[in-house]
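Derivation of every value follows stated rules applied to the coordinates shown; laboratory data play no part. Not measured: the values here are computed from a predicted model. Cβ atoms are built from the backbone, for glycine too; each structure is taken alone.
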Structure I
Amino acid sequence: MTEFAPFSALAGGALIGIAAVLLMAGIGRIAGVSGIFLSMFTSRDSKEAGWRLAFLIGMPLGALLVVGLGLKDLRDMTFPAGMLTTIVAGLLVGVGTTLGSGCTSGHGVCGIARLSMRSIVATLTFMATGFATVFIVRHVM
């Protein structure tokens, strides 16, 4: 770990939580990013497309706002994996979210808040897999 940033992590987590609550309170939808993204291609309900597109566009715009305000410098970001590794990893994440009926935002943030047993089990599985992966990469390989 090169930088311990508890305040920015707390602020980011709070913003994610607020966004999830606003989406649920405002239009009764769960802020599961993989489900929102997938439904952009599979849903036939054109009334739903507007808020889904706004949500998806808003995520990178929020990051660009942080950069624009000078709170983060993009030159500090590094991507140690190559392009092929990144593409394969992205595809595996997509397959995993489909098989797991959701992603970390849907299960971890929204599902646990609703006390969904499926989401609690899914989140524990995500975390255990992450712990095991870090252990293997850092101590076995």
Structure II
Amino acid sequence: MNAQRTLVLCKPDIVQRQLIGRVISRLEKKGLKIIGMKMLRVDEDLARQHYQEHVEKAFFSDLVSFITVSPVVAIAIEGNNAVEVVRRLMGATNPQDAAAGTIRGDFGLNLTRNVVHGSDSLGSAKRELALFFSQEELQDYSLEVEAWL
């Protein structure tokens, strides 16, 4: 088994549309384990750190403005190949290109309002998890169902 940890953010649009539970349900139904979760307001400093790889891009200020407009739900996920599995569950970054049945395909409206963020690599996952969670906030536990997954 290739156990990995990754970050999922339920962005302001999914929070405002009251669809957080639908996202969580899809993650859990796939066999992924929630090891940390909290609602928070992302301030400009955290937004800039989170989106640091986009700082020179024209859409950077739109990313910062959107993620800071309303609370988000940060979810730390653990599971077999979690980074890749979460990315597949989310669908293409642009919801208009995302397949039906994916989170973005079903709930996303456009490239700006694409409802969720998921780390795109193990390196990003480690960096992003550290931005949103302290080590003490991440829970290490077993699920009986893991033997079946």
Structure III
Amino acid sequence: MTTDIGTTHRRLAADWIAIWNGDYILAYRDVAADFTVHAALLDGGDGSAVRGPDALVGWITQTRAVFTELVFEVEVGPISDADFIALRWVATGTYAGGFPGATAPAGTAVRFTGTDVLRVAGGKLAECWINSDVHVLLAQLGA
């Protein structure tokens, strides 16, 4: 049986954005048990603690708790090649308060962008490299 890699990649890319938009059930279908994140996190970590679907959902839940009405949309892509998917996204939302060092008041509108490169193995998301405009977000938060 032949699988259309392009179709699978398009579905995984759409599901990746849906997971970031709060559809966590998709993480348990689409994310490999040994999924790994490579990213500069807002807490200073490198993403290595985010392993597997549970950790991914926990990280996204934490992020979404700070920003109400947070919506991710694909701006460019997805672009797929062999086992990789790349996409550029934009996120918009409202700061809910509680970010350490932030001086922006709750209710401040935020907008930031990023690029994700996802590695696919066995029809699931196995690895992700995230480059986001954290400095833009921090400036909007006054941090």
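With relative contact order in percent (Cα under 8 Å, 6 or more apart) computed per structure, which member of I, II, III shows the largest figure?
When relative contact order in percent (Cα under 8 Å, 6 or more apart) is computed for each of I, II, III, structure II gives the biggest number.
Once mean count of other Cβ atoms within 10 Å over residues 105-112 is calculated for every structure in I, II, III, which label goes with the largest value?
I
If Cα Rg over 2.2 N^0.38 Å comes out at 1.00 when worked out from the coordinates, which of I, II, III was used?
The read-out comes from structure II.
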